[in-house]
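Following are the structures in question.
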Structure 1
Amino acid sequence: MRFIKFVLILFTFVLTSSSFAQDIELFQQFNGRYDYTAIGNTLNPFENNLDSSFCFPLASSSADLNLPATNTITAAYLYWAGSGSGDTNVTLNGLAVEADDTYTVDYTENANTLTYFSCYADVTSFIISEGNTTYELSDLDISEVLTTNSTYCSNRTNFAGWSIYIVYEDAALPLNQVNLYQGLEIINRNNQEKIIDIDNLNVIDNVGAKIGFLTWEGDNSLNFGESLSINDNIISNPPLNLGDNAFNGTNTFTNSNTYYNCDLDVYDIQNNISIGDTSATIKLTTGDYDQNGQFRADLIIINNIITVLNSQLPDATILLDNYTINCGDRTIVVDYTVFNVNSTDILPANTPIAFYADGILIGQSLTENPIAIDASESGTITLILPDEINDIFLLTLFVDDDLSGDGTVAEIIETNNSTESIVELLTVPPVQVLPNHMSCNEGFNSATFNLVELFLSVINTSNDIVFYETLEDLETDENAISNPGDYSNTNNPQTIYVKADNAPCYDVYEFQVAVENCPPYVPEGFSPNNDGTNDWFNIQGLYDIFENHELKIFNRYGTLIFEGDNNQKWYGLVNRGINNHGKLVPVGTYFYILTPNDDNYKPLIGWVYVSY
C-alpha cells in the first residue's frame, strides 16, 4: 500500500460566515495483526439542542474498557474536546494528563467568532498498566468560557466530551493496516460538504474493512442532509446511525444513543470497497430544507478518522550504518541495512538498491534474501567516485529503485525508501618540503642514513611515521622502506616521502638525502706482510668513491714503480719498469701522487712508509 494522503477540499465561505481548522492528516500507522477499539463518554447531561437546553457540562463521566485476554495493547490516545480555546490539563483515574497537542477551530457568524478545541495525549503506558477497568475523566473545565461568552449556550454549541482510542495486536487477526488520522475541521450550513480522497490503496481483502470517526457537536435533532459516504455509497448502521443522520450523539462500541453532542462511530465498509481498489473517497455532508422550506444544518466538528484495511505488502526502508573513506582516495566503502519493519508481507530477494552522489548514480546492489516482517538485512558496497563529484557531496541510498523512479515492489509507503548523508572526502594536504641531508659517499654514490632521526630532528611528533621512495607508493601504501633507521640510498640524490598519521587523515613530507665525495684519508704507512693487518695502502674514502682516480707510487729516486686505479690497489708490489716487476718493494719511504679526477679536488702528493 503506497503512501496514503488526504486531499482536503476547502471551501471559501460566503455571506457572513467563516471558519478556521487544522487539516485532518495521517497521525499514526500500524501494520500487522492490529485492530482498534474505543471508549469514551460525554460531559453533556443531555443534547444541547433540546428546548430545555443546559449550559454547563458535568464535572466527570466514565466508560469501561473490556478487552479480551488475547488482545495486547500497542497504543492508546486520549482525546478531549469542548467549547472554547482549550483546557489542556485533565485527570484520568487520578492521573494528571497534559495535552501533547491542541487543535482549535474558529467559526464566525454574524461577526461573532466562537472557538472550539480538541486535545490529545499519548496515554499508552497508563492504559497498559491499568488494563481493563472503568476510566473516569474529570477536570475538563470550560465553565469560565461559557460564562464569559454566553453565545455558546444561546446558540446551543456548548459541549464537552472525551474518548480513548486503543490499538491492539492479536495473533488471530489478519494482516491489517490501521491508519489513524487526526486534526480538527468543521462542516456546517456554509461549509456543507467535506471530501477526503484516500489514494494509492491496494486492497487485498475487503473482509473486515471498516472506518471509524470521532466527531463533536453533532445533534440527533438536526438531521438535515447529514450523511456519510464512501465511494459515493452512503453508509449507515441502523438503527443507531441512519443514512440521513450520521452524527447524532451515538457510540457504536456501546450501542448508545446518549453520547450527547459526541459521536464515536465505526462502520463496516467491506461492501463499499473492493479487492484491487487503489483509492477511496469519503464524503461528509450536512444541510437541507425542512418541511417549511427553511434551510437548516448541523454543526459537526471532525476530530479523527481511523481505517482498518487488510493489507499484505512489504515496506522497504534503508539506513546508512557507516562509511569508510581513506585519505586522498575517491573510494568509499558503505555499510547499510535494509529494513522491512513497517510491513505486512515479506520483502522479496533481489530488491534493487541504488547509490547516488549529488544525484549521479555511482553504484547498484540487490538484497540477497527475502526479508521477513520486522526483519532486516545488512550489506556492504565499495563505490568509486567519478572525478566530477566534489570533495563534499550528498550521498543518497535508495532501496527499491530501478532507476526509473517507480521501483519494482509495491509497498505500504512509497516515499520512505531513501536516506542521505553529507560526505566529505579526506583530501591529502599539500606536501611539506623539509631540509635536505648530505652524507659522505660510502661507495658507489651511496651512504647510510637514519631517516627516523633526520625526520624527527625537524618535525617533533609522536604519530606513526612511514617512509617511502615514491609518492605513488605512499598514496597506495605499498613498498614502504623496511629499515628506515639504516637506509642506503639507491639514487643520488634520493627523494624520501614521509606519511605521518594525523587522524582522520595524514600529513605528507618530502626531503632529499644525497652523498658527496668527502676528502680521502691517506695513511702514513702499511706493512704488506700478509698478517691480515694493514697489508695494503688503504686510502680510506677513495675506492668505489673516487671511482676514476689514478694512483702513482715513486721510489726515492723518483722512479715510477706502481700505477693503480679503482680496481688496482697497492699491496707493495712493483707493476712498472723491467726490473723487480711483481716483487715487493723494500722497506723505506715512497712517494705518491693521487689524482682523484674530481672537479672538487686537486691531486694529492705525499709519502708513505713501507715496513714489514
Structure 2
Amino acid sequence: MNEKKISYDPLWQEKYADMIVTAEKAVQEIGPGQRVFIGTGCAQPQELVRALVARSSELADTEIVHLLTIGDAPYAHKTLAQQFRVNSFFISDNVRDIIQEGLGDYTPIFLSDIPRLFASGQLPLDAALIHVTPPDENGMCSFGISVDIVKSAAENATKVIAQVNPRMPRTLGDSFINIYDIDLLVAVDTPLLESIPPEPTDVTRNIGEFVAALVDDGATVELGIGRIPQAVLEFLKNKKELGIHTEMFTDAIIDMIECGVITGSRKSLDRGKIVASFCLGTKKIYDYIDNNPLFSFNPTEYVNDPFIIGQQYKQVAINVALEVDLTGQVCADSIGNRFYSGIGGQVDFNRGAARSHEGKAIIAMPSTAKSGTLSRIVSRLSPGAGVVTTRGDVHYVVTEYGTAYLHGKNVQGRALALISIAHPDFREQLLRDAIEMNYVRKELESVEGKIIVGPKEFRATYLLENGTQVAFRPIHPTDQELMRDLFYALSRQTVYYRFMSQMKYIPQKQIQDFVYIDHRNEVVLVATLPEASGDEIIAVGGYYLDPRTNRAEVAFVVRDEWQNKGIGKFLLQQLTNIAKSNGISGFTAETLQENRGMQSVFNRSGLKVTSRLEGGVYSYVLDF
C-alpha cells in the first residue's frame, strides 16, 4: 500500500531555518503582565505550554486567554495563581476548579463575538501560542483541527508563536495562515491530544432518539458539545441527505458519511461541504480529515454567525442545558453561582436555526441530576444561575421523557409542557408550584398525578397512497390546544357522527379528559402531520376500559379532508394491538346508523364482530 503523500514542503525547515527556535527560546519573547492566547481543544500547543509554565517564576501577572483546552492545563494551578491568571471563554474540566475557587476568571460571551474582542482592541493580545501544520510550497500553514477563534487570535496578536507539527492534519477551507505572519516556529513531531467521548447511557440514547425524530431528511445539523448531541447521531442513520454546519464534531461523524446519510446535497450554503470550526477526536478522525475536500474548516466569525446559520435550509441546532425553569429560561453555563461550562455557541445556533427556513432550535438534557435526586426542570432557576437562552428564544426542550415545544406558547402551556417531560417523581410538585406561582390555573389541580407521557412503543407511522406519511403517537398533556383546533376543524356532520349530538363547542373539561390519561385503562392515540411549530392533529382515537367486563369502549374521529384514506382503520389496528398487550378481551362501540364509514371500519377489522341496531344506533362488540 502506498504511503500517503505528504501535504507540506519537505524542505520547510531548511527554507525557514532563521525562524525556527526551541520552545524554551520562543517563550522568552513573553514578559510579565502580558496577555497570552493559547490554542483550542486538542490543538493545544503542549510543548509551548510546558515551556511557558517552566518560566512561571519570571512571568508574574500573566493573563492566559483561551476558549477550551483538552488535556492538562498546568498553568491553571492554585500554586501558580500569582503568575498565571486564567481567563476562559468556556470552562472545561481542566480549569473548572481554579475558576470555581475564585482564582481564575470566566468571560461569558457568545462564541461569535469573541473574534471582535480581539480585532477591536477591546481584548488586545500580546502573544498567541498556536499549533499548525508545516507550510506547503506556497508557505501556507493550516490551523488543522482548531480554526475557531485561533485564526482571529493569530491575526490580531502582537507576536505569534507556532508549534509546527507534521502530525497535524491539513484541513481545508478558510483555515490557513501565511508562514510570514508567524514570528517564531517551534518544530515538533508529537502525537496530537485525543478526546474520546463517553459511552452513551440509556438516558442519553432515549434523548437522542427523541431529538433525531425532529430532524427531517435534507436538514442541516449542528451538534454541540457533550454526550447527548453525539448520541443523536446513532438515530440519524435512517435519514437522507443531511448536511452539517456545526462548530465542532467528533469521530462519530465518519460512520454517518460512509453510510451515505451525510451528503450536504441540500444545503443552501457550502453545498456538499461539512462546515465546522474545530474537531475533538482521535487519530482516526485526524487522518480522515487530512486534505479531505469534503470538510471546510472556517473561523468562528463565519461558522457561528447567526445570519449565516439562518440562511441554511432546515438548520437544526442541538445543544444542552443544566436546568430549565417552567417559563422556559435555560441555564447552560452555571450550577447556581458556580460557573461550570460556558455560553459557547448555544445562542448563536439557537437564534440562527430559529431564523432558518423550517429550522429547529433544540435544547436537550436528562430530566434529573445527582443520581435522580434533583430535577433539571425546575420551578425557579437555582439562586445565582444565569440565563443563557432566554424564554423568548427557546423552542424545543427534550428529555428522555419526550419533547416540549415552547415557542409562541403562553406561560401555562409552557409550564404544562415542561412538567410533562420532567421525571415522574417531580411532576406533582412542579404542578403544585406552577399553580402557586399563578403560571397554571387553579382548576388544573384536578390533573395532579395525571401528567403522564405515553410509552414510545405506542408510536407508529402509516404511509398513505398519496405518499403522505402520517405519524401516530400517544396523546400528550400539551395537546389541549391541538385537540381544540381539531374539534373546530371538523364539519358539523363529522361532529354529529362522533359525539351523536350537535355540539357547537367542546368543554375544557372534556378536552382535559382526553389528554390527562393513564395510557393503560385509558389510551388515546393521535394521528399527526409535522409542522415547524409542532404537530398538527388530523385524527384521534382511543379506548376507555370498563374493568367490570374487561372490555373497552373505542371511538375515533378523522378530519373531513383526511377521511376515506385508511387512517381510521390503522387507528383501530393500533388500539387493538395495545389493548391486547394490556390483557383486554375486546372492544365495544356505538355508531349512528347513517355513519356508514365507521360501520365499514368495524365490520372489516378482522375481529369477531357482532352488532345490533336499536333506535338508529348500532352497538358493536369486537372480540379479540
Structure 3
Amino acid sequence: MEDRLTRLYKAAMNLPMMPGVYKMKNRNDDIIYIGKAKRLKNRVSSYFKPGADHQPKVAKMVSLVDHFDVIVTDSEFEALVLECSLIKQHSPKYNILLKDDKGFSYIRVSNEEYPRITAELQKNDDDARYIGPYMSSFGVRRMVESAQLAFGLPTCNRKFPRDFGKGRPCLNAHIGRCMALCRGKISKEEYGKTVDAAVEMLTKGTDHILKLLQTQMEEASENLEFERAARLRDSINSIKKMADGQKIIHSETYQDTDIFGFAANEKSVCAAVLIFRNGKLEDKEEKIIKDTTDLNEARDEFIAHYYINKDKHQLPRRVLCDADFDSREALEQMLTEKAGRKVLVTIPQKGESLALINMAYKNTADRLRRDQQRKTRDEAALGELANLLGMKAPPERIEAYDISNYGDEKTAGMTVFVKGLPRRADYTRFKIKTVEGIDDYASMTEVILRRIGRFDSGDAHFANKPDLILLDGGAGHLAVISEAVKGTSFEDVPMFGMVKDSKHRTRGIVGQAGEIQVSMHKNAFAFVTSIQDETHRYAITFQRKTHSRGMTHSSLNDIEGIGPARAKALLKHFGTIREIREASVEELLKAKGMTRTSAEAVYNYYH
C-alpha cells in the first residue's frame, strides 16, 4: 500500500497546467489551507514532491493533508479573486491573514484631582472617563502623545498634589515639553482647563481647538494674565507645528497610499503596512509571520490577503511595495474592480516613494528586533523559573488563580500564560457557589476542582492541561489544594503558591519544601510579579462588576464604627476584603477617615 505523500504526489501530477485555486484538507475533510497558482500541476505537486525542503509552517501543513480539491479558472486574476473569497469564507488555519485581533483602544482621562490623559488597550471598571473605542492603537497613541505635547501635560510617574515641590522638574520641563506642574505653581482650576482643552482637541479636532485657544489667549492678555496667555500661545504653536509635521506626503500623487515593507530573520518574517490618507500617516499595522523565512512567498500571499476584509472605501489609490511579487498585476486588477476606480500597485525605485518604502522597512526591522528581545526575555524568565522550581523543562502553559472577596460576594479569576505571554482567550472567571462566609482555602479548592472537572468532561475551553499551576497564596493554600487534587487528572501538575510581603508586593514562591526566594533572579521575579498582578487585576475586575450588579451587604458593615463612608474608603484603598483582612493596624490607618479605634476594630474583627 503506497504511503500518503506518494498518493498525493501522483494525484497532483495529474492536474492541468492551468491557473486555479487548490484547497488542502485533513482527514476530517476540514479545509486547512487555500492557495492559488498560475499552473496548478506545478504548484500543488511541489508540496508532496519527494525530498522537498519546506519551511516549518508549510511542512506542518503538509503533514496534515489527507486530500485536496482544485478549481480551475481562466486567468490568474480569477484565481486570486476566488482565493480571497474562499479564504474569507472558510478562514483556514494555515493561511497568512492580517486578522483583526488588535481589539479596541481608548483614550482614558483619569478621575483624580489632577487628571492624566493616557492611551489604553482596554476599558477598565473604574471611575475614569473613556473616549472611544478606536480600532487603531497606533492612532490612539499618536493622538494622546500629540495632546500631551501640545498642552505640556505631565507624563511622569509623580503623584499630584502629593509630589508638589519634591525634587527638581524633569528634562521635559526644561526643554518646554511639560508645564512643570510638579513645581506647584499652577492651580487646580488652571490645570483642569488645560486638560479640558486637550480633551476637546482629541474629540473635536485641531481646527476647533485652535480657534478656542486663540480666543482664550486674547482674553487672558486683556485681563493681564500674561503667564496663562503665554502657555496658551505655546499650545497654539505646538498644535500648528504638529499639524504641519504630519503632512509627510506632499505630492498629490501619494495622498491615499498603502506602503508595504518586509523583513526576515532566521525564524520569521515581519510585514508592516503604513497607511497614509489625505497626506498624513493615519495608521500602522504589523504582522509577525512565524515559521517562515521566505520573503517572496510571504509578500505574495500577505499583500493580497490584507485586502480580503476591506470595503471599497478603505482601499487606497496607490499601493507601494518593497519588491515585486507574482500576483502584482492580478492584485492591481482586483483592487481596481473592487474600488470602482484605478488602483496602482508599483515597486518604487527612487525619490519620495522609495523613502516611504524605507520607512516601512525600518518599522519591520524594528519590530523583529523588539520581538526577538521579548522572546529572549521570555525564554530567560521561563528557564530561570523552571530551574528554581526544579522542573525538567520550562513550562509552556501556566495557569494562575486568585480569589477575590467583597462582603459575601466571592469570585475567582484564572489567567493563562503560554510561552510567557498572556493567552486572554483562555482566561476564565468563576463565581464561588458552595462556600459560606470568607474561606479562601475552600473557595480555591472549589475553583480548582471545577477546572479539573471541565477538563475531564472534554470541555474544549479547558482541553489544554497546564504544565504549572500558580496560586495566589502561601503555604496554607498550597497544602490544602495539593491534598484536594490527589487522585485527580491534575495530580501530576506542579503547583506552587505566590506570596506577598507586608506591602502586598510579590515576595517569592512557596513550594512543598518551603519558600523559594526569586528576587535574586531578575527575569523570573519580574515574570512571576507580572503573573500575580495580572491575575489579581483580572479577579478583582470581575468581582467589582459582580458586586455592582447586585451586592448590597459587606462584612465591613458588621464592624462597629465602620459606616458606609469608611467601608468605601477601605475598599478603595485596599481593593478587596482579603487585602483588608491581611492588613495590620498601621496599614489600616492609612485609609481615608480611619482612626486607631476603628482600625483596631477592623483588625480584631478579622483576627
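Read-outs: derived from the displayed coordinates by stated rules, not from any lab. Predicted model only: the values in this text are computed from it and were never measured.
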From which structure (1, 2, 3) was helix-only ellipticity at 222 nm (-39500 (n - 2.57) for each DSSP H run of 4 or more, over all residues; to 500) calculated, if the value obtained is -14000? 3
Suppose you compute log10 I(q)/I(0) by the Debye sum over Cα atoms at q = 0.06, 0.12 Å⁻¹ for every structure in 1, 2, 3: which one lands on -0.56, -1.14? 1
Structure responsible for 32.9, 124, with Rg and Dmax of the Cα atoms in Å, for residues 197-460 alone calculated and labels 1, 2, 3 on offer: 1
When Cα Rg over 2.2 N^0.38 Å, for residues 93-324 alone is calculated, the result is 1.05; to which of the structures 1, 2, 3 does this value belong? 2
